[in-house]
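Below are structures written as structure tokens.
All of the numbers you see were taken from the coordinates with simple rules; none came from a lab. In this text the structure is predicted, and so the values were computed from the model without any measurement. Cβ atoms are built from the backbone, for glycine too; each structure is taken alone.
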Structure I
């Protein structure tokens, strides 16, 4: 839903999310300050509409091929575009395991904007063709109408959709809210560690105003390992302080964003760099790094 947290609003006032199925909406609208008008009056915005456009009860939204939060398949020459799945809140990277199963890292909801949702985990998801993964009404297979998703001092989120396309599946693995799971890789070298396990880079939250003004201790800014037998998540590499380098100036990870295994059997971790604590969207030049990890 378009709200004031969408910083591109003034430049692209007619952008909004597109559904991947025909939907019947509940008719919810959300009140915000109207930054698009000089008049002192609020704006009301609904789901799958541009800022300031409302939904009506039982309004029908048509399906779009290029749906928001979807995974697409296309030939290398750009022909035969297909939608594989949709309903992912913020899919980041796709990889295939040794069994040719498709996995995607998916970042969960934030407690911000016109429809804040609290305590939503990040996910590692197995993608099934034709699947719907719950956005905007489910998180990690759970309905956002559960009390755990109610932000402190704010109203309980409600469903936007009356006819959910399907029952969304549970993710293969979950991560704490604000982990910002990003790139990941499967280990296919038994000399490095357990064969087939996934290693996930966690970028960490950019919105510290939603996390008490500082990064969460031990959440994000690390590399996690996912046991591909049972989905258990453990910490593989993290700074000694459990905080990013820009919060402590002690050295180490800033914002891990991707992982690859090289032909030399080493793991390579791409670190986006060092950002300002007071302005996490600002990154200092020449602070990015590539970390090499080998088995001792």
Structure II
């Protein structure tokens, strides 16, 4: 029995909850485009809509989420995987009652774990499906193997881009690398674009159409414009003060934009077509990838 089959049996054996969380992976082709800020503010806006939200900071080595939340977690994902800590112990709580999990180096070495140990991990991760409606995975920036593994495992990808020519080019390069990945199946994933730091809604739409035109022509990959976030001095001020704009100034232009995007995630037409996989299946997909690489 190979590890993939073992994982499938583990998930069945542990009776993963029927009400699976929506696992959304937030990514970008390059750093510095506001990806982590998008993750945090969407989480807060989803919480305001009555959704239970957990952020997994998967940008290993760069603790962006905890810095922006102004909260230092006591434990991280590695403590659950290798040191026997419980799911409750590794979840920290930031502003707006949004939970977050620091990734640490928790994914390293997963392919070498025994079936018994994988059983323990999956049982713990499956608890997230009972306590969260949305799990937002904030990846590292760029086109590393680790980032691609998270994207391939996700049924819902949010790609953050800005008007900078390098951001647009790198966004295309990321999608191109994703398309070439042997375990990526476009029919199982929705890719949604957030245009960030634009001057207006029109500029956001033009930016999306520019990206969509080359993606459609050369990759034949459907993408959707989820929304735009305007350039906003209030947002920059909030970041400096380690306070999400969605809590510091609810009437700021950027906060209103995040509110619209969150509403679209919950109530939009494409939300009805999402195939929820839950955290255990998401995690199993990543392990399989590491085992076969």
Structure III
């Protein structure tokens, strides 16, 4: 067992988080407050798996995520967490590589979150009080790629290859992850997009956004969609099915490159995303050599 004094209290600007109480069962959590172009002060979390080699004996895949406070500890969030420490631990037992998780915390106001995580497309045909009016998802994604990713790679032992670099999120975070996959096709090898609100766009508008970026599977990149079908979650279902079909039929995203999961009775909640995250992570990590 690793001794407490062997675990650094800080790594660069990241300080070890020792929340009490905490629901995190496995690994180590670090947090820093960074200045980003879209937010002068924003918490960024880095979760390290329990076998993380502080001495640098091996490199780890990385999953970048929105709503970082929801990754591993319910006491950091008012909505619940994904229990990703348990998910990663379970996959480790199956022989898969354990990834580092990097999460950008959400702003306190939901409309601000919507603007940050939405691509810079505002169709004229959408008029909703819930729709982001000033979307700056390009700034969010650019900050992950150009600021957060280089910082993480300079401080932690990271496998920098594209296939080992993933981005994920749920709800508005799901559309952010999908957009990041389109915007940076040579950076992200995997996108986890859960409960994605494609319903914001008419079908032809969504097709235009995808066509503008011309995604392909030539470099082995993978996508994973999940959506539920109950209560509020039901309004997400049709758009996710349509996006999946369009990517399959026009761009050749076969089952090898596009994973999909649907749970008819699932609601729009972190517990549902937790239940399906292991399969999504497995879909990503299965493309990497096992240890």
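Table for the structure above
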{"quantity": "For distance in nm of label points 7 Å out along Cα→Cβ at positions 33 and 89 computed as 3.1, the structure of I, II, III it came from", "calculated": "III"}
{"quantity": "Read-out mean count of other Cβ atoms within 10 Å over residues 49-56, computed value 13.6, structure in I, II, III", "calculated": "III"}
{"quantity": "Among I, II, III, structure where helix-only ellipticity at 222 nm (-39500 (n - 2.57) for each DSSP H run of 4 or more, over all residues; to 500) as derived comes to 0", "calculated": "I"}
{"quantity": "Relative contact order in percent (Cα under 8 Å, 6 or more apart) derived as 16 - corresponding label from I, II, III", "calculated": "III"}
